[in-house]
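Some structures to go through are shown next.
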Structure P
């Protein structure tokens, strides 16, 4: 694959895009995902529950997008986390750690930002950058 060729990556195991964007874009061996919120891939609806349930759903959605590109969380270099309320940081972080920083895995770089609102009134949105050779 050409290092400059941009290709879309998508899977039915993650929510379909709700706007003019791709679930992820691959350029060479690098994958850039769109932000995922806690949408159920089967229904397209925001799941019920608080920050813990929504964080799990977001990470499961990202896991599916990564898998569609032949990658997993160990390939993730950078994440950006958007929180509706920074008071949810500790609860989100505990779940995030089980997916992206289990024992023996180098945690990716991360930025966490509180935002005024997220799509569908979600509590959390996460996007990642991953690389095959990471």
Structure Q
């Protein structure tokens, strides 16, 4: 069997308006950059799902033998210039439940809704966990 293309949707529930956001490919280049407005912001991430359940593709990063994640770049990392923030949010994708991955293999989009701000009101960064876990949309 060949790898199955699937789509993961990363939605930032409350991005900081006026900041640049983008996906970041595995060469650290910003992709599909946008400037956040007042509402939620979503990125659709194309991924290949291998027969053994590994996530592959130009946006998937690895750490150790099993951890797989995707970066959302923020501020300077997303291509913004002269900005105070130069961050990235790391979103784990290796722990998506197998029942959801089966739906993704059938063409369903899987979404994680992410918090966009830390307690201090600045953009979240480092490892960011979904507010409610992964879900089918």
Structure R
């Protein structure tokens, strides 16, 4: 499970240190891809594999299914952290999310998300007011 907010920095090669508490879970590798809301999504390989198997069973005759599959898969990059726990963010993904030196890594239960700091601040501020009501609307059994 991934949770918390972390603020590592990108080095000149586009690498960042994974937060220490996530390194063991991602040591064997990860898949990084476009996330929604202009962030990046980082999945353990097993989680990404499970999600893609679920997506593959969706009907390819539905345009939204095809569009989602294409956007997710076309930008996916499998990465393996180095011995120091650094991961490279490919150039195309850095451009997509507007990442420069400063980044925000957010735990999102089954994945990490990587955000440009101002975009994260704007998103989290905008969501703050609605957060209290989401539980009742989306998760009525909780």
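Here, each number is a calculation from the coordinates, and none is a lab measurement. As the structure is a prediction and not an experimental result, all values here were calculated from the model. Cβ atoms are built from the backbone, for glycine too; each structure is taken alone.
Quick check: -0.42, -0.73, -0.77, -1.19 is what I get for log10 I(q)/I(0) by the Debye sum over Cα atoms at q = 0.14, 0.20, 0.21, 0.32 Å⁻¹, for residues 38-77 alone, calculated from one of P, Q, R. Which structure matches? Each step should come with its number before you reach the end.
Numbers: P: -0.34, -0.62, -0.66, -1.01; Q: -0.42, -0.73, -0.77, -1.19; R: -0.32, -0.63, -0.69, -1.17.
Traced to structure Q.
So helix-only ellipticity at 222 nm (-39500 (n - 2.57) for each DSSP H run of 4 or more, over all residues; to 500), computed for just one structure, reads -7500; which one of P, Q, R is that? Provide the component values of the computation, followed by the final result.
Numbers: P: -7500; Q: -1500; R: -13000.
Checking each candidate, the match is P.
Of the structures labelled P, Q, R, one was used to calculate mean count of other Cβ atoms within 10 Å over residues 70-77, giving 14.2. Name it.
Numbers: P: 17.4; Q: 24.0; R: 14.2.
Checking each candidate, the match is R.
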